[in-house]
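I've put the structures underneath this note.
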Structure P
Amino acid sequence: MKKNVLFTLIAMLAASSAFAQQSPVTVYGLIDAAFRSGNNYETGVGNAVGTQTGLNQGALHGSRLGFKGDEDLGGGTSVVFDVEMGLVIYNGTSDQQGQLFGRQAYVGLKNKEWGELYAGRQNGLAFDIYKNYDPIGVGNSNEDSWEDTLWGLRFDNTLKYKNSWGPVKAEVQYTAGGAAGSTTIGTTDALALTYATGPFSASVLDQHSTDANSKVLNVVGFGSSFVVGPTTLLLDYFTAKRDAGFAKAASLSGGSLANTSLMGNAGNTLQRTDSVWTAGLMFKPTPVMVYTVGYMTDNVTNDSSTGNSGKVSTGYGLVEYYVTKRTEFYGMVDYTKVSGGEIDNGTQTNTVLQFSDIALGGNTSRTGFTVGICTKF
């Protein structure tokens, strides 16, 4: 009996090995770990704050493990798939609400003439566009990536189509709401156009999300980049308008706009408007050194029912040293400042909590220092 089991296991392993050799599947990943120290972190006792120092997620990228592949169907058409899980590197747990493949999980078709169509959990179109014009590709720490909560990161139940005609690229997103009796509740639709030629690229975006009570989030904006020798200049802008009471469902609840990382406007009787500028410069004097500076600022209107306004701004400097093509060391300093209603808007204490947990305990600024290592495989 034991011999039969052993022979069966050997046969299964041999079959799996043969299949792996024939199947065009790629295993890939990225690990980004950082040591960070910053001031004015809430201690959990009233509004008391203190300096926090320790191992964190990387400042640049979310750690991940993925499996992707494709198969040629002939006639210029291929089927592709990608499933990717997020990892919290300092404790080994799953990222993205604990979803197994929370970063993305989709299957699609690609045709040289008709374009690309993907179905599943995917990056939102706003994320796809703005990461091209953010100085660090939309970072991974709270302080350098808070803008992503304004337009959402990833969406379940999503179809995306993209095609190019010369220097022009069009992309469309439709996220189904799944609500019985409604074709709008829980949906997100977006359209983006990109023009890229030589050293210049520019994009425009329009996105709409509808919650369970038909409250709407509208996002419109643009981004651009220009390369001059070893220097890349980047600029983007968007406005995000949230209806009074706009809210997303709790993570893993299956409700409208769950698992999107979107910021809500619950408890506010006024429409909230966020107007965000991001600008930066990348300088790569040698193949192994990259210097980056960036600045992003959000002017907020009606961040509470009393009509308060406020501001959130972050500036940062980054130095990267590539030991190999796959591994780099980096150092970063960042400074975040809040003012006006974003310190405390009267609806929720320290509402800047909504910006990826940048809670300052009633203070108005934070300075942070980060050193990290990132390796890809």
Structure Q
Amino acid sequence: MAMLGGADGGADGGADGGADGGADGGADGIGGELFLRRHADGSRSPLLSRALIASHDALANQWVGQAELAPAEYPGDNTYLENLRLPSQELLLNCQLSGAVDVTGQVNPAVPVFEATLSVQGSDVSTISRPVEPAYFETQLQWLRAYADLRSDRMAEIYAQVSDVMAFFGALQYLDVGRRKYTLMMLRAVRALAIKVEAQMKFYCRQKRPIDYTTRLQPMIQTPDHSAFPSGHATEAFAIATVLYRLIHHDPNDPALGDPTAGINTAAMPFLLAHRIATNRTVAGVHFPADSHAGAFLGCQIGEIFFRIAQGGDVGIRDWTPPPKEDDFLLSTFNLGAAANTVTVVADPIVRSLYQRALAEKG
């Protein structure tokens, strides 16, 4: 799962520009934004702070605290966002999304039941129940054995995707902090939302990892300590794919054009990539195919919730149906299932404003 703070930014900045670049890269992370601000034309440092103190002491004279300027009030509408740096806008976006989405669940080994329910704006949308038949995940070990033969071929992908899936989506659709900064912000935000949801889902579903079933699997990367089910990488990748597909195919006169079901049925490139990212975790030896199947379902639902918080409208109410235990996770047979009903989501003005900026970057 990804880190939302400045660690990744610091590492990248350090690689590009040494110590100062590392500090400034960290400042561009969401957590670092609140504490590690650049000055007007230079990096923060004790030396610069000392110089600013000396300049103040020389110029302020006998100032007693009176005001000499009359600042105008900030605007009362969402144009206020233009006063914020991009990391601050993204932090606010994440707060709005996080407050609208919740996860509840129940754990009872005696029944047994391990399930979690996703809700938006107080209404339940999807429930995922982890398969409890003992043979279910044991049967799926056959797929981990088969996929293990691909480890050498996919080593570079698997290693990179441990912490970075966005670069792969950036190879499909141009993404950067210049002319696609709001598109990138939307995708980072939906990934952050997916991480929040998957962490809670894993807490309730509590499935052991493939390594717990055999000594012969020997994963090629370190097995994470949290629940295998649902797959976090699948959840994040399919959530990103859903929002990216919505952005690419946005048509205010025909919202169905960007529906993830259409993208999955036509094997659209964002979903092909999401499936490969998910499958790579089985190749690596850390996930069962069913983990990815559930994660893909969850990711699509999260992506649709994100889209509706941005635009308003209905989200289908549907629960995850486990595939047969003998089945692999294939995009060609994956489907979300028919919605039993819908939940109407009210658009959040802040999310809408930022989403519209992402739409304006198309072309």
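What follows is calculated from the coordinates using simple rules that are stated; it is not laboratory data. Owing to the predicted nature of the structure, the values given are computational and were not obtained by experimental measurement. Cβ atoms are built from the backbone, for glycine too; each structure is taken alone.
For the read-out relative contact order in percent (Cα under 8 Å, 6 or more apart), a value of 14 was computed from one structure; give its label from P, Q. So the calculation was done on P.
For which of P, Q does distance in nm of label points 7 Å out along Cα→Cβ at positions 126 and 286, calculated from the coordinates, equal 4.1? It was calculated from structure P. Assign the value -2500, calculated as helix-only ellipticity at 222 nm (-39500 (n - 2.57) for each DSSP H run of 4 or more, over all residues; to 500), to the correct structure from P, Q. For helix-only ellipticity at 222 nm (-39500 (n - 2.57) for each DSSP H run of 4 or more, over all residues; to 500), the value -2500 is produced by structure P.
When FRET efficiency 1/(1 + (r/R0)^6) of positions 158 and 294 (r between Cβ atoms, R0 = 35 Å, to 0.05) is worked out for each of P, Q, structure Q gives the greatest result. P, Q: which one has percent of Cα pairs over 23 Å apart, for residues 150-317 alone, as calculated, at 37? Matching structure: Q. Suppose mean count of other Cβ atoms within 10 Å over residues 230-237 works out to 30.1; of P, Q, which structure was it derived from? Answer by label: Q. Which structure, out of P, Q, was percent of Cα pairs over 38 Å apart derived from, given a value of 21? It was calculated from structure P.
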